[in-house]
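**Q** Listed next: structures, encoded as structure tokens.
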Structure 1
Amino acid sequence: MRYFIYLSYNGSNYHGWQIQPNATTVQEVVQKALSLIIGKQIDITGAGRTDTGVHARNMAAHFDCELPIDTDAICRQLNSLLPWDISVSRIVKVKSDAHARFSALSRTYEYMLYFDKNPFLKGLAYRHYRKLDFEAMNMAASKMLEHTDFTSFSKLHTDTRTNNCKVSIAKWEQRGDIWVFTIKADRFLRDMVRATVGTLILVGEHSIDAEGFMRIIEAKDRQKAGQSIDACGLYLSDIEYDKNIFL
């Protein structure tokens, strides 16, 4: 039987989602806790791999278990066992061929940016020290919907077969004292959101304009784009699935 587990986490203390040697990751911590509760080794597969220091409001993963489980009870036990910075919201039964990564229709990320000193945002958002022209940044961001190849915003030397992504939302909006960049796509490349934000900040500082941003996309050259912005402001906020995979 296959189950989806939904969780959120503060990524500050973790070297990303994916298990790796000699480093503590979210996947490792959750997998150990789940295995302890169920009483046998349980392997979980995430919907993606967030990098070191990146947060998640709604990460999904799947795991298999031979016998039926009380999903509500497992949730309660997990939340008692897991550290303060990881929380499980629900576990749901899905079809046997449902896959947390490959069945996803889209993913949405948000990047949080603020200006004034705020002790409650440190480590949870990125502080910028110069004024930004968000109207110009939104004009540039809209160009992403007209393109599919985002090699310029991809980490170099990855094992992906294609750098094509279909972006359906890319916009900045203000929420109180925080500016939020929301981007939704069918898939994302390694480092894509942070490199995009870093380049849009150049637009906001008037170092380049919207047409220059578009030329960077069309160049398909990572060296043409801006630096990747700090991980602390990045959140995986939503993953969309076809409702028919749920039982």
Structure 2
Amino acid sequence: MSVTENLRAVEKRVSEALKRAGRPENSVTVLAVSKTKPVSDIRELLQAGHRDFGENYVQELKEKADLLPEARFHMIGHLQRNKVKQTVGRAVMIHSVDSLRLAEEISKESVKQGVVTDILMEINGGNEESKFGYDFSEALDAAAEIVRLPGIRLRGLMCVAPFVDDPEKNRPIFRKMYQLAVDIRSKNADNTDMNVLSMGMTGDFEIAVEEGATIVRVGTAIFGERSRKAFQELTFAE
């Protein structure tokens, strides 16, 4: 199957999950995770009308965004503070804000560039030592600090749930994410609307949709398997 056919299959599964949850059609954005994948695959999806793509590596996002200005690239990987300058102005949203220091750097660079950068707070939903993000217990206080910063707009939350054999095991995490967004929204802070929940990947995105996700990050189900070797050898231009 082509990447376009794979995308349509994912969109159908999202639509069916929305129906099961009683949610409106088209209330979820499928973020095609194009990391390590060639520009030709992205161009095919652009021609099919898809616009939103997720990248994990700053250099790759930079090169692809510069080549494909019609695409909307989201930064979804861990972002180091020294790479913020290359990211602001290119990423339409930074999903992986996992510390106040990173938020401050994004704020500083956004003000310098005269832009407002949409961000999500990353939550370590499974409390895994190998992953970045705030603990649930820290999130309310962290959000209160972040929303005071100029040049950024807190749009919501992102989490990477644990890799599990049964996606149902992640349902409680997704449910907790939704409630956390409600709790932060209830504070009525300026500079935030908390209407974005980026959660769910190839293995569990249907469960995430049923629990309130507004963005699902799907790579393998659209582009196929990837390898680190492929990334190391990748030429972003065709």
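**Q** Who wins on Rg/Rh (Cα atoms, Kirkwood Rh), for residues 117-172 alone among 1, 2, i.e. which is largest?
**A** Ranking 1, 2 on Rg/Rh (Cα atoms, Kirkwood Rh), for residues 117-172 alone, first place is 1.
**Q** Work out the source of 16, 52, 28, 5, 0 here, i.e. which of 1, 2 gives that when P(r) over Cα pairs in 10 Å bins from 0, in percent, for residues 125-220 alone is computed.
**A** 1
**Q** Once FRET efficiency 1/(1 + (r/R0)^6) of positions 37 and 181 (r between Cβ atoms, R0 = 41 Å, to 0.05) is calculated for all of 1, 2, which comes out largest?
**A** Largest one: structure 2.
**Q** -12000 is what came out when helix-only ellipticity at 222 nm (-39500 (n - 2.57) for each DSSP H run of 4 or more, over all residues; to 500) was calculated for one structure; which of 1, 2 is it? All intermediate terms of the calculation are to be shown ahead of the outcome.
**A** Details: 1: -6500; 2: -12000.
So the calculation was done on 2.
**Q** Then there's this: 14.1 is what came out when mean count of other Cβ atoms within 10 Å over residues 69-76 was calculated for one structure; which of 1, 2 is it?
**A** 1
**Q** Quick one: Cα extents along the principal axes in Å came out at 46, 43, 33 when computed from one of 1, 2, so which one is it?
**A** 2
**Q** The value 19.1 for mean count of other Cβ atoms within 10 Å over residues 29-36 was derived from one model only; which of 1, 2 is it?
**A** 1
Read-outs: derived from the displayed coordinates by stated rules, not from any lab. Not measured: the values here are computed from a predicted model. Cβ atoms are built from the backbone, for glycine too; each structure is taken alone.
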